[in-house]
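Okay, got some structures for you below.
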Structure P
Amino acid sequence: MAESTLKEKTSKGLFWGGTSNFIQQLLNAAFGVYLARTLSPGDYGLVGMLAIFSLLASLLVDGSFSSALVNRKEIKHEDYNAVFWFNIFVAVICAVLLFAFAPLIARFFHHQELVAIARWYAFGFLVSGFGPAQKAYLTKKLMIKEIAISNISAVAISGSIGVYLAYRGMGYWTLVIQALILGFLTNLGYWISSGWRPSFRIDFRPVSEMLRFSIKMVITSFVNLLSSNFITVLLGRFYPADKVGYYTQAGKWELMGVNVLSGMINSVTHPVLASVVDEKDRQLRVFRKIMCFAAFVSFPAMLGLAFIAPEFITIALTDKWADSVLLLRILCVGGAFNALIAVCMGLLLSRGNSGAYMWSSIFLCVALIATIFACFPYGITAMVIGITSVNVLWLVVWQALVKKEIGYTLVNLLSDILPFLGFSLISVGAAYFALRAVSNMVVLLLLKIVLTAAVYILLMWAGKSVTFKESVAFLKGAKS
């Protein structure tokens, strides 16, 4: 693929991925504010206890064959068809298991309401099997615009229904039904926009060919899921539902910010890097450009969210969520590095090195769980600080793995990300000291956003950042 063509496709992918995720998270924020003001921390806590099970089912249904499909240089209808029917088969098994084990889950968390919630989620698992192959088809062809339209439509409709249900006093069922509708509409959108259709001539040989790669990806995704949700399980077992709700609410808003960035970058990282996998020097150049762009947008966005957390939580969600503020701030610090880690993961996957990806994730999981147990006696805040610190420091491990593949050194990493981290900290610090005398919370929130963004842009311009100039140039071209 020619350099100009690859750059154009990457830019369009980033644009549509970024636009999609920004609009999705904007909608999620609008709906989330209303729901958080209407529902109780206990409602969020109940649903949050089941998050690990729904995420685990999604992982097993996909089986990471989507990544395997994107990685294949030559791909045929039979490959998509095999993955599609395999996903359906696994979805049925997951649904049956969750339905059967719902009473045991409810007994573990000491909440009988979880029986009915879990069984409705089991129904959602059946629907989830129809989407992964369709999305892989869209991703492989870099049809990011079609993915964007599907996702935005699903979020808008399901969110509107959620608001109506909350208004009608449906409590935690609001969150359950909203999630089910979101999954159904998202998969329906992929189905309509891809144009690809399965056939009944089922041959699972392509699945067996992809199994070695996919098994490692499933193990990796499982340990990632365990490490990121273990604290929620622990809280659900030993803490009241409202405490779980405070943590899940903080995690929800941090995840919205991460999803805007990671969704935009992940939509192109793997397929673009895979397209130049046979040109090592060129892949290194492309990787560094994506890494710089990730740092350019991630640090100011996530550190900025941490900066405005007190005003945002109080104004948007009311004082009943005040206990979420500190947790949100800590999580945002870790979230600022998530996009960088995702780029490293995309590079490893593009080169088919799912083994290194798997083992790094396993050791990280062990470190995180050990940290959670070590910090458990000191409370929720200590546990969140501990897991955030481990996640940030593990970026060095990901860099070392990338170095083995394409020669990306620690010096390269620091030179790519430190300028953006430094400018972000300066921007937040300047806004903090300039606005100390402002007492009106609404005014303070608006000024924090405006002043921090203005200082950051000014520093980018004064520092003659290449990434900043390229981003501005692309936006001008897109606008025209």
Structure Q
Amino acid sequence: MNKILAFVLSFLLSGSAFSQVNFVNAFQNLSFSAPVFLTHAYDGTNRIFVVQQGGTIRVFPNDSMTASSQIFLNLTNKVLSGGERGLLGLAFHPNYENNRYFYVNYTRQPDGATIVSRFQTMLGNPNKADSLSELILLTIAQPFANHNGGMVMFGLDNYLYIGMGDGGSGGDPGNRAQNPNELLGKILRINVDTAYGGNNYGIPPTNPFFNGGGRGEIFALGMRNPWRFSQDPVTGTIYCGDVGQNDWEEIDTLAVGKNYGWRCYEGFAPFNTGGCGPITNYTFPVTAYPNNEQGCSVTGGYLYRGSRVPWLVGRYVYGDYCTRKVWKFLLSGGVMSDSSQIGTAPSGILSFGVDQNNELYTCCSNGIIYKFLNTVIGINGNSNEVPEGFALEQNYPNPFNPATSIKFTVPQTGFIALNIFDVTGKEITVLVNENKTAGNYSIGWNASDFPSGVYFYRLTLNNEYSLEKKMVLVK
């Protein structure tokens, strides 16, 4: 890498030049009651499912002009809702298209215990669940009203992951998160396709306590209140937002058998180390931010794999409920970089979600769901439009094999960079890195040494403005 390119990349990553996202009402004819999650069925139907805390799930086509939605499932007669309680999670079985199974996480009436159960969609009506088909998998008593976790997610291993808070109150008074015989304060992992030992599920043999020493359902320990986790479909990394006590909010990357420290540690800082082991026993966050400066309650998000905002590809996106700030970072080889705030949501961030195209949404406390759109911001933060005449065209041909041409227009003499990135966000080629006069340009790229897949190309003017587009290499 030459010195000029190294300087440009350093400058861009420093935050002096930055990009932000616009939060646009994704479904302008719809509003929701406490939308705590958004997802899709992974069945190719391009439907949106929105979980409402009070106990209902709504379904509708993924169309910005959609004018109505249907009640997919109504559990209001079973759900104890309010505060941090309610219907909190939804996950569709990897084979949902054939077996019609989906899974929910809710706090039940009247005692607030966590229920993880399976339902089935009505035969012949994919927009209606059979409310009588419930099969309860787990019932977990909750000693207090808060810290219920609530996330359920099928991993790439086809196991069901379940997020459980530490049981509530403050400071984990029962020291449950560190107790391997308790399910509270953990990430659980079960096999819903087998039944064993009198349960309606099996234990994956790679779980840390499969052979004893603790509850077999445990995947990871030491969580305070894991509020939303997700798995990157490309790298398999699981990112988790764990809500802090008073001082620190954290983002973790989850791995089997790891202990994430609560209540011994909050973020990177000691919290209550009485009875705790050596510091090497614990896995610390990828990043953490202070409550008194940045917020009060982290909301875990997703690693962006969409196309609406090309410069976000490969970046993990998360936010804070209270300040409504949204951030990104790039994690590569265990090293975090490209960390910055990318916007402020219009209302409290209850959750993030993705559709079948991996586009990102924010579920907000004002009852509106927002989608992410691209906005380019100048160095001085005083412009949200690129200079007139600065343009980047779609490459041609596209898809291509193995060569393609990229055309762009420069409105004034300036420093131009044209870079190629793979789907993980890693830079793989520099096509232009020099001063150019105003004019029209065409640059060729021969990708004969690269595998088939999606790639992105970014054009930058004077280290201040950038445009990106997606292209597809098919061999």
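Each value in this text was obtained by applying a stated rule to the coordinates, not by laboratory testing. For clarity, every value in this text was computed on a predicted model and none was experimentally measured. Cβ atoms are built from the backbone, for glycine too; each structure is taken alone.
Here are a few things to note about the model shown:
- For 21.1 (mean count of other Cβ atoms within 10 Å over residues 145-152, calculated) the corresponding structure among P, Q: P
- helix-only ellipticity at 222 nm (-39500 (n - 2.57) for each DSSP H run of 4 or more, over all residues; to 500) derived as -29500 - corresponding label from P, Q: P
- With FRET efficiency 1/(1 + (r/R0)^6) of positions 25 and 417 (r between Cβ atoms, R0 = 25 Å, to 0.05) computed over the structures P, Q, the top value is the one for P, the highest of the group.
- Value 0.55, calculated as FRET efficiency 1/(1 + (r/R0)^6) of positions 153 and 209 (r between Cβ atoms, R0 = 35 Å, to 0.05), assigned to which of P, Q: P
- Computing Rg and Dmax of the Cα atoms in Å across structures P, Q gives 22.0, 71 for structure P.
- Entry that produces 20.4 once mean count of other Cβ atoms within 10 Å over residues 121-128 is calculated, selected from P, Q: P
- Among P, Q, structure where relative contact order in percent (Cα under 8 Å, 6 or more apart) as derived comes to 20: P
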